[in-house]
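Asker: Several structures are given next for inspection.
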Structure P
Amino acid sequence: LSTVIPTKKQFHRRLEVYPLNPFPIFKKLNSLQLQLFFLGFYLWILDSASFFCVSLTTTSLSKYYDKSIVDVNQGIMYSLFLRVAGSILFGIFNDAFSRKYTYILICTLLCAIQVASPFCKTWNIFLMTRCLFGMILGSSFNVGFVTANENLVVKEEAGKPKLNTSVFQSLFQNAYPLGYLIAQGATTRWASNHISEWKNLFYFTAALCPVAIIWRLVLPESPVFVESKKLKLERIQNDLERDQNEKQLTKWGSTKIFFGELSKTVATYWDILLYQCCMMVAFCYTSHGSQDLFVTLLTSLGYSKAKKSTINIIANVGAIAGGTVGGYVSNYLSIRFTILIGIVIGCSVIYPWGYVSFYKDCSAFWLQFAVQFGFANAPRYLHQLNSFGKMPEFASIFIGTAYQIGTLVSAPASTIQSSLASKNGSYSATMSVFLAIVFVILFVVILFGIDN
């Protein structure tokens, strides 16, 4: 509790450390650093746009496959269930073997799945492709985040303020609402007139993947990863040389030691890992609880298709604005205090967001502003929590798994809300109360949280 609100001395110290103008940092980064950041950011955009291919075309999919809206929503939920498996699998490959080729593999598989989905003749086969997509979905956050931020190390000049690279960590989360805006624009342009036009949206997102694959292919391996792996191998080799029975480090021996160190780190810092998972569960419920059935809420209030699309776009612009402002402010007010401020803002606009039919675009903007005001700091907070001991060596695994466990547990959010709304006959009441409860839970989790 004593570390939530910064003291006056801490606030002034942060003003000295972090200049108010964040833009000089862009001039200090070299071409490779900027390209890797954009590629990581771009992967999260691809992930988001590909995920919303289903949620933005639920009506068309239900008619095409002769399924109910509930069945389609359950399909979305099933894809979320496999995100943890994808996060762990690709996270291990990313931390143990290669940043570059893990990224390329994810983009290649994503492209293949998006191309294959429109050719599915039955709902069950389509559902299988979405479950495979769920694994890719789970790996995109941690691999994208590490790709984007791992190499943002700037040499500081003596006597000058520290360059604030943390602003990039906060900007990263904005890729998700940006991906939604891209998917929404593509849906309006190519998938809004005929029930079979939903296929165009999948082809569109698949067409975005080759750019990332080729671009990452021509760039070298992450310099920070190469140096870290080199130092780790030297350390292990020195340890093994002390053992008279084993004079040479084999490839399989290195892998065995990697998993040994991973298990020791988990055993040592299990409490921090558990806190990360609880925090991300609450965070993801605020996101899914306010977004997944928002279009359904607007439909229940009598909005036209064009108006619903406009309000959704405005809401996601609010999310991008909130993420940008929240990430910047957290440098001076601390991450946890910034998240708490976002929760308070969110609680204050729940009623007009859920019940008031006029100026809905305004309330939607401010609610998503509030959600992302705090959520934009989640990747940075996870990165901070994973800086104890040897945890940075397994950043992809720990950060990604915590995030994806959050999405796994929050996957039934839309199902819970739709079930409750069908019983009481009001999406406004159901979603408003649901979101208020989730905000309170997140407030408590952050208030009694951990700082490093």
Structure Q
Amino acid sequence: MTRLRLCLLLIYWGLTALCNVLGVDSWQQASDRAGSLSMINLIPLILVDHLSMAADLLGIRLRSYLQVHSAIGIMACLQALAHVLIVTFSHGFSVHKSLHFYGLLSVCGLASTVLILLLRGWFYELFIKGHYILTIFAVVMLWQHLKNVQKSFLQLCLAVGISVFFLVTFFRWILILWRNISAQRFGSKACIISGKDAAEIEITLARPFNVQAGQFVYIWIPGVRGAFFQIHPFQITWWENQEDGKARHIALLAKARSGFTAGLTGLDPKDVFVAWIDGPYGKPLSVSHYSHILMIATGIGIAAQIAYIRQVLDSSQCAASPVQNVFIAWEVDKKTDLDWVNKWMCKLLQEDTKHYMLRFALYLPYCQPVARSEPQGNHNRVWKLYTKMDSKRIVSDDFWGKKEKKLITISADDYLRDDVRKLVQRQMRDSVDIIELDFQPPQVRSVGFFKKHSKGKVSDV
């Protein structure tokens, strides 16, 4: 979390706490105030059933919206707990009273939506479905609770929130049907080129749409083993446009972990599956007005960077483009990962024949080190370094020495992101922006990896 977001969070929590005590003269008022604040915080969370759509409607990035959603959800939960505790302390509690019984069930459901966040990193499908079910349960119990309280204004607010939820959900499903059903097709078509620990999903869309760098889609492929009840988001890594500028084919890169992604491995590439698309979502970032761009990725994080590299190259066709060089530092988890990205990397390098602005540094810590790093490709634009990535050597003096506007984009593990952010904050001397992309790879590193030394320098590339 950045310092600015921390400050905003503290202001939000401070103002809410002030509302808890301002004008409160009795335990009854304190209880009513906490209950009202809980519901006021809850209503914005239930207006939209899909977080990605909510972020797009607000015009903010998904990562930012998730942080806002989490902060408001925790506050709603804490206010509800305070409401229950104050009632219990001042009036006593009895499960035989409908007012208390439904209120307790609502608070338990709300608290469970927060606790289930612990499962998100390991059991995504279980988390997302459990989160929705628990939220619905909490809202239904809250409605029953308010009926016993007989506070018409609070009931009206909740009724409006529920109505908006159903309206937005209906509108989203109309968009999904329109996206996947056309006069020629019922559903999109997916071909899956699978390997041992990754898969490329090539989708022929039922209806072409404009693709922008940074966008992602949710896909449902019921024909894949164990995937009938699973819908997963994937970054759009590559796409092929028609003459009208809309994409008919998109490519997604999936790392095999568990559940749906594990079922993608071992499939016959000749098989064609019916796929349903929800999206695209995501607030595109404009990276083409910077002079020097540093892109950092680890593992599958390269999938998020490739689209932005393509955006930069497309903009470079314009004579007014200020971009002078783009350096991509990618630490590869396994050697086979290179096979998935190699064709797109080659296409990008082939397109960059006018300015030769692209430079790739491939960090291969799993390979046997050689005497020195060797450049490959025309104009020495690809370097292989047989070591782990070191942020101090990537964000080097050579990068800081450039006077024009600079950008750093990151799609990497937690440790590297934190280290780069701290490094930029300590050494900032000129105008530089740092952006953490919406898609971030899972954590794979050990805490002590930064202590290992690199055998190559960014300035060598």
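Coordinate-derived values only; no laboratory data. These figures come from a predicted structure and were not determined experimentally. Cβ atoms are built from the backbone, for glycine too; each structure is taken alone.
Asker: When helix-only ellipticity at 222 nm (-39500 (n - 2.57) for each DSSP H run of 4 or more, over all residues; to 500) is calculated, the result is -25000; to which of the structures P, Q does this value belong?
Answerer: The read-out was computed on structure P.
Asker: Another question about this same structure. So distance in nm of label points 7 Å out along Cα→Cβ at positions 87 and 399, computed for just one structure, reads 1.3; which one of P, Q is that?
Answerer: P
Asker: Let me ask you something else. Can you spot which of P, Q the value 0.10 was calculated from, given it is FRET efficiency 1/(1 + (r/R0)^6) of positions 143 and 415 (r between Cβ atoms, R0 = 30 Å, to 0.05)?
Answerer: Going through each structure in turn, the value belongs to Q.
Asker: Matching task: 0.65 is the computed value of FRET efficiency 1/(1 + (r/R0)^6) of positions 15 and 391 (r between Cβ atoms, R0 = 41 Å, to 0.05). Pick the structure from P, Q.
Answerer: Going label by label, the one that fits is Q.
Asker: Given a value of 15.5 for mean projected area of the Cα convex hull in nm², for residues 207-358 alone, calculated from one of P, Q, which structure does it belong to?
Answerer: Derived from P, not from the others.
Asker: Here relative contact order in percent (Cα under 8 Å, 6 or more apart) has been calculated and equals 25, so which of P, Q was it run on?
Answerer: P
Asker: Oh, and also: Computing P(r) over Cα pairs in 5 Å bins from 0, in percent, for residues 255-302 alone gives 5, 17, 12, 12, 11, 10, 9, 8, 6, 5, 4, 1, 0 for which of P, Q?
Answerer: For P(r) over Cα pairs in 5 Å bins from 0, in percent, for residues 255-302 alone, the value 5, 17, 12, 12, 11, 10, 9, 8, 6, 5, 4, 1, 0 is produced by structure P.
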